[in-house]
Structure formats: structure tokens, C-alpha cells
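Following are the structures in question.
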Structure 1
Amino acid sequence: MHFLNSLAVVKDLKYAESHEWVKVDGKTATVGITDHAQDHLGDVVYVELPEVGATVNQGSGFGAVESVKATSDVYSPVSGDVVEVNEELNSSPGLVNSSPYEKGWIMKVEIKDDSELKNLKNSDDYAKFCEEEDAKH
């Protein structure tokens with residue numbers, strides 16, 4: 001999925017500057033970390049999942065992703081209640097690396113406030129944000 005050394009950014013998703021993605025389906029948001037984030041982390045060895053029923057807030061931490069290099073907090077791009085978590089990550093955390101936008105999703109949230117989605121970036125803006133961020137390092 002890599003093109004000319006750039007990382008995949010999927011159209012029709014919304015993105016947070018903290019490198020989480022959101023796929024909105026009605027009132028449910030599926031959340032994961034982006035290809036850019038997993039690439040910077042390296043091989044993921046553990047994903048700390050939130051509890052089903054927990055309330056998450058936009059911009060607040062809800063779990064962590066641990067890689068061979070570092071542990072990184074994961075922030076919720078939307079506010080609401082956790083309705084499902086990806087239990088498969090308990091036994092296969094590497095799905096976050098191999099399939100960040102599909103099999104490597106982390107949680108599903110029932111969205112409390114649709115207007116929060118305006119605070120997130122579209123795919124073009126997120127790709128530009130990543131390029132600018134990488135240029136600084």
C-alpha cells in the first residue's frame with residue numbers, strides 16, 4: 001500500500017492530529033490509528049483496549065499502543081460511549097501494522113455530538129499535516 005515512500009491515507013475517513021482515524025456510519029464511529037502512526041511506532045506488540053461501556057471524550061486518552069520502540073497513548077477523535085472493542089488485537093496486535101484501516105481498528109463509539117466531526121481533518125488535510133510534521137523531524 002506504500003506509494004513512492006508515502007503512507008496510505010484513506011479517503012472518506014476523518015483524521016485527528018494525534019493520528020487516529022474515524023469511520024462514521026450513522027451514529028457509530030470506528031476508530032483506529034493511522035498508517036502514519038503505525039509506521040512511526042514500528043512493530044506493535046500490545047494494544048490496551050478501553051472497556052465496553054466506557055465514556056470517551058474527544059481529545060482524551062482511552063488506551064495505548066505499545067511497540068518494540070515505544071508506548072504511545074491513543075486519543076479518542078470523538079466523544080461518546082464505547083460499544084465494541086477489537087478483541088482480536090489481544091492475540092494479534094500486529095494487525096494494527098498490517099491492516100491499520102481495516103482489521104486493525106481499535107474501538108467503536110456511539111457518537112454523542114456530530115458537530116465534533118468538524119474538528120477533524122479530511123484525508124487531504126491530514127496527508128499535508130503529516131508531510132509538514134515529518135519535515136520538522
Structure 2
Amino acid sequence: MRLTSFTDFALRALMRLAGEPTRSFATNEIAAEFGISRNHLAKVVRDLADGGFIATQRGAGGGFSLARPAQSITLGEVVRALEGPHALVECFRDDGGSCVLTPRCRLKARLAAAREAFMRELDATTLEECAYPAKPRRSPVPA
């Protein structure tokens with residue numbers, strides 16, 4: 001399975017928020033820390049807010065933070081919200097696609113099982129388990 005870069009960036013941002021759950025972050029800060037385009041991350045933040053994963057505050061002193069505790073957010077929930085109904089392979093599309101192997105294909109059931117195992121693992125993993133802490137601050141060297 002391959003997640004879109006959009007979902008990858010969202011998971012990185014959420015992991016960072018979970019690392020310091022009482023803090024509010026600016027888009028510029030996380031974009032710089034992870035080497036992500038600020039404009040792209042702003043779109044990710046909007047979708048995460050729309051999905052109820054983060055709370056945002058505009059203006060001076062604004063930023064974004066987790067909307068609920070990290071232990072109550074599963075990776076599966078985030079992936080489903082952001083990836084939407086993307087079909088793993090053509091025959092998984094709602095319209096069935098136009099795969100010439102159907103109806104004698106022996107691969108479809110195995111791919112479906114693999115997809116379900118992947119999502120089951122993500123459903124069993126909370127954001128809290130994947131929290132990404134801040135870099136340790138270096139102590140001043142005594143003179």
C-alpha cells in the first residue's frame with residue numbers, strides 16, 4: 001500500500017502535535033521542521049481541521065493543536081478520512097473497473113485481505129503511540 005504525500009504530511013504533522021499536545025504550532029514551524037512546502041501543509045491543516053483532528057486559531061498567537069487527545073485518534077481513522085475511496089487496484093473501484101481478469105481472478109481476494117490487514121493495523125495504532133517529540137534542547141555549555 002502507498003499513501004499519498006498529502007496523507008504522509010498529515011500524519012507527520014499530527015505526530016508532531018502529539019509530541020507536545022498542550023502546545024499550539026504554526027504552519028511555518030512544522031513545514032520547516034519536516035521540509036514540507038508551507039502552502040501544501042496549509043491545505044493539509046485545513047483538511048485535518050475539517051476532519052475534527054485539529055483545532056485552529058487565526059491571528060497573532062494563533063496556530064493549530066490537537067482537537068482531541070492523541071490516544072483517541074487512530075491512524076486508520078486519519079488515513080480513511082484523507083485517502084477517501086481511492087481504489088487499491090482497478091477492480092476495487094465502485095464501478096468494478098474494466099479489468100480483463102474478472103471474474104476468474106485469483107488475486108483480488110488476496111489484495112482485499114492485505115488491504116484489510118493494513119487498515120486493521122492502523123486502526124489498532126493510536127496517534128499517541130507514534131508521537132514525535134521535539135528535538136532535545138542543548139544545554140548551554142558552562143564557561
Structure 3
Amino acid sequence: MMKPLNEKGLATRREVLGDAYVDRALENADAFSWPLQELVTGFCWDAIWNRPGLPRKTRSLINLSMLMALNKPHELKAHVIGALRNGCTQEEIREVLLQGAVYCGVPAGVDAFRVAREALAEARASGLIPDAGEGDA
């Protein structure tokens with residue numbers, strides 16, 4: 001039997017990544033992978049994301065740079081959307097990726113920009129960000 005998830009962590013996870021993304025992750029979990037959902041929700045989304053030391057916007061920008069460096073495109077895409085939900089602008093996201101291209105290497109930058117453009121297109125299509133305006137990537 002799968003134990004209930006940390007409620008505060010789950011709420012934060014949903015606020016940042018969106019219900020559809022979180023629901024997919026939870027629905028795809030089975031008895032083998034459920035402990036990972038418990039770990040991620042409790043430690044990542046509650047113990048870290050709910051700490052008072054940094055605003056969510058800053059945590060999002062940090063995540064983008066780390067996910068770029070680690071070459072984790074699936075998570076990078078999810079966290080670009082999360083960064084927008086946390087108040088990051090497209091310009092801020094672009095600047096983090098540009099800086100990462102210097103420190104992580106141009107191939108990492110090329111991949112990160114491709115993934116970010118896909119995420120931004122999804123955000124536009126869903127109405128999370130406007131179709132046109134200042135800072136569009």
C-alpha cells in the first residue's frame with residue numbers, strides 16, 4: 001500500500017510544476033517507484049522548496065542552471081514552466097541559459113535553449129505567458 005504524500009510538499013510541487021505534470025508523475029508511479037515520489041515530495045518540495053532562505057523565483061533560476069549542467073532535458077523543460085509560474089521572465093531564463101552555455105559548454109547551451117523554446121511554446125499555448133510581448137524568446 002502506498003503511503004500518503006507530504007501535503008505541504010505536494011502543494012508546493014503542484015504550484016510550481018502544475019497539476020497535470022504532478023498528476024502524471026503520481027499516476028505513473030507503482031509500488032516500486034512510489035518511495036521516490038515520497039522522497040521527492042517530502043525532501044525536495046517541502047524540506048528545500050519551502051525553506052525561507054530563498055524565494056521560489058531564485059530557486060527556479062538555480063534549478064535551471066543545475067539541470068542544464070546535468071543535461072536533464074525532461075526536468076529542465078518542466079522547470080522552465082515552473083520558473084514562469086514562480087515569476088521568472090523569459091529574459092531571466094535566457095540569461096541563466098546564456099551564462100550556463102559559457103560555464104557548461106556551448107553544446108549544453110544549444111540543448112538547453114532548444115528545450116526552453118519548447119517549454120515557452122507550451123506556456124504560450126496554455127496561456128501561461130502571452131503570445132507576444134517584451135522578453136519573448
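Taking -5500 as the value of helix-only ellipticity at 222 nm (-39500 (n - 2.57) for each DSSP H run of 4 or more, over all residues; to 500) derived from one of the structures shown (1, 2, 3), identify that structure.
Working: 1: -5500; 2: -13500; 3: -20500.
Computing helix-only ellipticity at 222 nm (-39500 (n - 2.57) for each DSSP H run of 4 or more, over all residues; to 500) on every structure in 1, 2, 3 gives -5500 only for 1.
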inquiry  = Taking mean projected area of the Cα convex hull in nm² as the criterion, which structure among 1, 2, 3 has the greatest value?
reply    = 2
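Give the label, chosen from 1, 2, 3, of the structure having the highest value of mean count of other Cβ atoms within 10 Å over residues 30-37.
With respect to mean count of other Cβ atoms within 10 Å over residues 30-37, the highest-scoring structure among 1, 2, 3 is 1.
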ask   = A value of 23 was computed for relative contact order in percent (Cα under 8 Å, 6 or more apart); which of 1, 2, 3 is the source structure?
value = 3
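Every read-out reported here was derived from the displayed coordinates using simple, explicitly stated rules and does not represent laboratory data. Not measured: the values here are computed from a predicted model. Cβ atoms are built from the backbone, for glycine too; each structure is taken alone.
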